[in-house]
Structure P
Amino acid sequence: MPLLWEVLTSFKTNDAVYNLNYFPRDPTLQSYYQVLIGESYWKSVVNSLIISSTTTFVVIVLAVPAGYAFSRYRFRGDNILFIGVLFSRLFPPIGLIVPYYQIMSWLGLLNSLPGIITAQIYLWLPLMIYIMRNFFMSIPEALDESARVDGCTRIQAFRKIALPLAGPGIAACSILTFLYSWREFLFSLIVTTDLKSMPISVAVYQFVGDVSVQWASLAAASVVAIIPTILVVIFFQQYIVSGLTAGALKEWINQQKYNHERNDNTAEWIFGHWW
């Protein structure tokens, strides 16, 4: 219903929005014309594509080997390190706004795409490491051991065996990172004040003024902004579902086997003790 209301509002004029009518009496494309004719708005769309694509690439390059390492290797303090990675994301991001702004100002990255991309990587990398770790845990380690017996090194076993099997998980992480980076607002708003470097999520906010809000134009800009994300979800939904449920299904099966074996052992011990 909110999405339908937004679409209907985008076909109204800014004055007609205040009339309590569900459907526009005189539909118009004036708001879409105002949004699409502006060069700055299209520049923000390109900025969002660059930010989301770069963030997705960097996050996947870092999250895949990190998730594989956390799922396969055991070393002193590995659980503490993994919890530390998750805790870095569990900390409320709004509490880091002031220090992040100061750091970006000191590095000269205000009103720049690298300043926004850095924040996006911080926001989504821990979550993707967690997802990839669970996905690699669903892949039997015996496959890696068999590859090493056949003469593969650890890197070759990862590249030739584990990495192809982790395709659904990598696809899911890539799609989620792209979607999350596309709609992120808070850090992008703090870092950018120039229309040339704004992503689409911040450019839409420009229709909110100090005195009034251009509701029809805001609705039209929002509709245009969510079209790419809707297309991504429609065409890649199967990869998102398969990537996120594969590891969970494997863990559920293992838990059921464990419970079954434990129940059998308990029954055997009780019967033997009574006998």
Structure Q
Amino acid sequence: MHRLRYWYFFITTRIRFFLAAHTRFDVHSPFLSDFVAQVLEDRRWFYAFSAIETARKRWLCDETPVEASLFGAGSMGYAARQLKAGKLLQRSSVGPETGRRLFRLALWQQPTTMLELGTCMGISTAYLAAGRASAAFISIEGHWPLAEKARQHLHELGLNHVRVVNGAFADTLPEVLHQLQQVDLLFIDGDHRGSAVLGYLRTCLPFLHEQSVVVIADIHWSEDMWQAWQTMQVLPQVTGSADLFHLGVLFFRKALKHPVRATLAPWRWKPWRIGWW
């Protein structure tokens, strides 16, 4: 019954997103229009994309055994006590398109400080770090073998300005926030339990400011994550949100006098939507 419920949600959430999604031609907020143009619709190819994906292909061949992590929600589709590093990277890391969106988000926002919860093997970290090489960037990974792999991978890519911290989020987050003082760009990806993710966000709220951007991975992962995303959008500090399916983005700009909540897809997904209806 649990599996049937999962697959029902898996299918219906994709249908719901596609039917609700708007494109750049439906967006009227100048701020959100700029976000869509620079992050969602920008088709420019950057050297970092090729470098990271070439490295990913090498890392996929890594047959080092890695014990399964005890942190987070685990996988909805498989369970194994041990996986080869390459297979784990294939299953757990962000895909190329999502990675490029993270890069463009960092490039668009130009943050001074970045914080990531859930380094895994460093793919998402690399895309964010490449998008803003001058930022003070800390990434937290709860599973020591993955943190070590991430450090190796980031060093291989020359992204040495990233500091990977190993530890459970609840234990390490307060100290990391104290070190950063404020967080311009926050990416939460290492836990897929809705209540936990909401708790991490609330812990970070005092360190966010009007120009901050928060990115939540896999908001359509489960009913629990989806409900948490609904709660996040109505927090008093949040003035705008964008559902990009694989990523949920929160904004805190007071200039957005009316709450902006958008479900957005690239125009090529719905080419008939050109703003006439």
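FYI, it's all coordinate maths here, none of it is from the lab. Values in this document were obtained by computation on a predicted structure and should not be read as measured data. Cβ atoms are built from the backbone, for glycine too; each structure is taken alone.
Out of P, Q, which one gives -24000 for helix-only ellipticity at 222 nm (-39500 (n - 2.57) for each DSSP H run of 4 or more, over all residues; to 500) as computed from the coordinates?
Values: P: -24000; Q: -13000.
This figure was derived from P.
To which of P, Q does the computed value 0.15 (FRET efficiency 1/(1 + (r/R0)^6) of positions 20 and 60 (r between Cβ atoms, R0 = 35 Å, to 0.05)) belong?
Details: P: 0.15; Q: 0.55.
Checking each candidate, the match is P.
Kindly point out which one of P, Q the value 30 was derived from, the read-out being relative contact order in percent (Cα under 8 Å, 6 or more apart).
Numbers: P: 30; Q: 19.
It traces back to P.
Check the numbers for FRET efficiency 1/(1 + (r/R0)^6) of positions 28 and 236 (r between Cβ atoms, R0 = 30 Å, to 0.05) across P, Q and tell me which is largest.
Details: P: 0.30; Q: 0.80.
Looking at the calculated values, the largest one is Q.
Of the structures labelled P, Q, one was used to calculate Rg and Dmax of the Cα atoms in Å, for residues 84-131 alone, giving 11.6, 34. Name it. Could the numbers behind the result be given before it?
Working: P: 11.6, 34; Q: 11.2, 36.
Label of the source structure: P.
Check the numbers for Kirkwood radius over Cα pairs in Å across P, Q and tell me which is largest. Write out the running numbers ahead of the final one.
Working: P: 22.1; Q: 19.2.
Result for Kirkwood radius over Cα pairs in Å over P, Q: largest is P.
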